[in-house]
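Listed after this line are the structures, all set down as structure tokens.
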Structure P
Amino acid sequence: MDGVHDLGGMHGFGPVVREQNEPTFHARWEAIVAAMMRSARMHRVFNIDEFRHAIERMPPEEYLTATYYERWLAAVSRLAVEKGLTTEQELERRAAAGGTGDASPSASSGPSPSVPGAGAVSDQSAITVAATSFRPATGTPRFQVGDPVVTIETHTKGHTRLPRYARGKHGVVHARHGFHVFPDSSAHGRGENPQPLYSVRFESDELWGSSGELSQAVYLDLWEGYLQPDRA
């Protein structure tokens, strides 16, 4: 998605500062949010692409000031409402309760609404499907290893895994990864639409011109729908 949410990042925010010996979670609520997200995915309440797009729909000022797990919480909350698990009013009520005993569901709340496709995970195959984007081949890949390709130039308001800095750029197919769920479809309820996924090598100066490092390359995993034959 274009804007501050672009997966390729943006200039002007300074270096990434790493915390020495950073713990997995800085507070208990972060672990709870992580568990909520993974449980919902395992039970197929939403998929990873819907989750990522929910984060992308945060207002820019909120997205830029939120911590990692605050973004997760915003996405889980949004999707819980959109999937019918709860309401915005109920979330506001629980937030106002501040984690006290008043946050427990009341008799007036009624039973939790059901969500099609959500339920107890009864076998390992269900967990595997939720955890991987790999799917059986549904056709013949268009490109072979070594083929020159050029990425499409597109500006979308929806979800995409094609970073903005790599659009309209020339590269070479380095490897093929089989067929995988196409995020641009999956994030918007348009089905999985599995496509071949490729590792594509881009020279640094192709992506960043004179700012690129000499003799360096970047490898991006890109779906077939992002690529065209390079006939230059």
Structure Q
Amino acid sequence: MIRPIKLRRKRILIDIDTQKDFMVACGSSCIKNHRRVLMNIRRIYAWARIKHIRVVSTSLCKPGRNGDNLCIIGTDGQKKVSYTLRNKRFIFEADNSTDLARDLFLHFDQIILKKRCENPFDEPRAERLLTELKADEYVIIGALGEGAVMATVLGLLQRGKRVVVLTDAIGILDRHAADIAFRKMKAKGAILSETKNIAGASHLHTTGVCNCKLCKASEKEEKIKAHASA
């Protein structure tokens, strides 16, 4: 019998595909309202660091065949947003292995699972880790709400997990499809919430990683305010 991977802490953060192709304006498939979503993701990661919350991240990695231009291995767009990386992290490449050390979270704050497809439960090692991992609550952020997020949430719920989806830290492309996805997640038992309900209010008003006009204007405004209050 395989022993479950247990965490002493009650919560674990599940970070789904927070990669540049989805999250920044120059990415190949940038989400809607990326500035707001990025600020909330930045806030929830700050909370996770302060509270010593462990993180399981997924990272989409595609070979770039058949005209695909999203999260291609070796490209800048495939990289994760900088503040979604913890210092003590371990990365599992996408393969057909199910090997998994029992003491991962004794040595690392973040496990990154690379995947070749949208649904992490279609990857053998990711399926094993997410199934065996035991925590009181799984907090979900990332992209896409109508894609990998929904697949991950439904997979966790099927395995009897308590899941909280932070809707303001979830990126979407198709608003209609995302609305249907959120309704489906809620109907299956997920709790829909917002970042402030877990991490509290934040003074952060910049993304810190995007150079589009909107994000740069926000950074400039933030610097002016900081200078005025100094």
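Rule-based calculations on the coordinates, nothing more; no lab input. Not measured: the values here are computed from a predicted model. Cβ atoms are built from the backbone, for glycine too; each structure is taken alone.
Here relative contact order in percent (Cα under 8 Å, 6 or more apart) is compared for structures P, Q. The highest value is that of Q. Computing Rg and Dmax of the Cα atoms in Å gives 17.3, 62 for which of P, Q? It traces back to Q.
Taking distance in nm of label points 7 Å out along Cα→Cβ at positions 56 and 136 from the coordinates of each of P, Q, which one would give 1.8? Of the structures listed, the value fits Q. With respect to mean count of other Cβ atoms within 10 Å over residues 144-151, the largest value across structures P, Q is given by Q. Source structure of the calculated read-out (mean count of other Cβ atoms within 10 Å over residues 72-79, 19.9) within P, Q: P. Once mean count of other Cβ atoms within 10 Å over residues 24-31 is evaluated on every structure in P, Q, the highest one turns out to be Q.
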